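Each in structure tokens, the structures are laid out below.
Read the figures in this text as sums done on the coordinates, not as results from a lab. Worth saying up front: this structure is predicted, and the values here are computed from it rather than measured. Cβ atoms are built from the backbone, for glycine too; each structure is taken alone.
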Structure P
Amino acid sequence: MRILIVDDHPVIIAGCRALFSAEEHFDVVDANDAASALVAFKTHQPDISIIDIALPGISGLDLTQQILLIDPQAKIIIFSMNDDPIFASRALKLGAQGYVAKNDNPYLLLEAVQKVSAGGLYLMPQMADSLLLNATRQNADPWLQLNSRERDILRLIGEGLDLKEIAGRTDVTYKTIANSCTLIKKKLGLRSSSELSRKAFEYKNMI
């Protein structure tokens, strides 16, 4: 089985190589950003791609979409530092078949590869429980409530721009941006601009 690992941390790539080298029938290739990952995917045609979210340039979620445009049958597992179920929900909605947090047991990644290669979906048990619980609540995925302009504004806040700079970047008035921020806070259940800034920075790779 050929596996593509996409991560910009050499230690993570080395750890994954060590994990899979202990098993039979694994051939591992790697890439450290989205551009090289796309080249590697086209060249090596991996059976499974393991992708970090926080890549330089475009995010791993954007890369997931690009790979699926090349091959709609591609099997992808997101391997991220973030264990928030919202990230997992977003990844699955974009077409990934698995989500594993880096801070959990590394052998869960091997388990995920085995399950996804067999045609299944994989989530860590506690994450699956959280998503099941959230699915019973209204507004389980608040990001889906944001329109495209609100997503753009939130992404720019996450990049460190203030409202005046965002107004200039998006060619709309400062008042429009301020009003949009008020709506975003309401939709995401945030109480202040500082909470909005923290949330935007924390989730900038999934917006």
Structure Q
Amino acid sequence: MTRRGLLIILSSPSGAGKSTLAGLLRVWDDSLRFSVSATTRAPREGEVDGKDYYFVTVPEFQRQVAYGEMLEHAQVFGNYYGSPKAPVQAAMEAGHDVLFDVDWQGAQQISNSALQEHVLSIFILPPSITELHRRLVSRGQDAPDVIEKRMRKSWDEISHWDGYDYVLINDDLSATEKQLETIISAERLRRSQQPDLVTHVRRLQSEFGDMS
């Protein structure tokens, strides 16, 4: 029997481990696909169109939004970002789960989209705010003022935890990864993800009819 793919949303405040967990999920199942976002900003050195982002003009982006071709979209620092629906739907219909790395607003838009019955949303919480700050500092990617901004933003993100299907506390990376694998494995068995179930049940009914 074939199955439809899931639209798997992972959200968290910066430093909670979302990106690391997404990478571990790809190792666990290399059939998982990352959703490639569209953006109106200019490509940076080394970025490849269609791989890192779909680079589009502002009028083209606005056209896609107007015609319902974006699952979610937002404006950030003067540039538009969004998740094109067509490649996601094609991957889903081919049986591939698609991973989304979006904030709570993007998660809400996808969950309210035409593909909502195939959405699986998961929020990752840190074990403590102290640990969240420690992780941001230890990864050495941001200046102190940027870390401060991320910490201020983290509470707004955490406050939307109850809008997700599952919420995990990432106090142990390996254990959290196993929890994610368990959730995804179970959600793949939803009735909505198994389009051949109706055909199979009808065949069973037909067999009962042949026996009578």
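Match the computed value 33 of relative contact order in percent (Cα under 8 Å, 6 or more apart) to one of the structures P, Q, and report its label. Walk me through the intermediate numbers first.
Numbers: P: 16; Q: 33.
The read-out was computed on structure Q.
Supply the structure label, taken from P, Q, corresponding to mean count of other Cβ atoms within 10 Å over residues 75-82 with the calculated value 22.2. Don't skip to the end; give the middle numbers.
Values: P: 22.2; Q: 14.1.
Among P, Q, the structure yielding 22.2 for mean count of other Cβ atoms within 10 Å over residues 75-82 is P.
Which structure, out of P, Q, was distance in nm of label points 7 Å out along Cα→Cβ at positions 171 and 195 derived from, given a value of 3.5?
The read-out was computed on structure P.
For which of P, Q does log10 I(q)/I(0) by the Debye sum over Cα atoms at q = 0.08, 0.16, 0.17 Å⁻¹, calculated from the coordinates, equal -0.34, -1.17, -1.29? Write down the numbers at each step before the final one.
Working: P: -0.31, -1.04, -1.13; Q: -0.34, -1.17, -1.29.
Answer for the origin of the read-out: Q.
P, Q: which one has helix-only ellipticity at 222 nm (-39500 (n - 2.57) for each DSSP H run of 4 or more, over all residues; to 500), as calculated, at -16000?
Details: P: -16000; Q: -13500.
Derived from P, not from the others.
Suppose you compute semi-axes √(5λ) of the Cα gyration tensor in Å, for residues 83-162 alone for every structure in P, Q: which one lands on 31, 14, 11? Let's see the in-between values first.
Values: P: 27, 15, 12; Q: 31, 14, 11.
Label of the source structure: Q.
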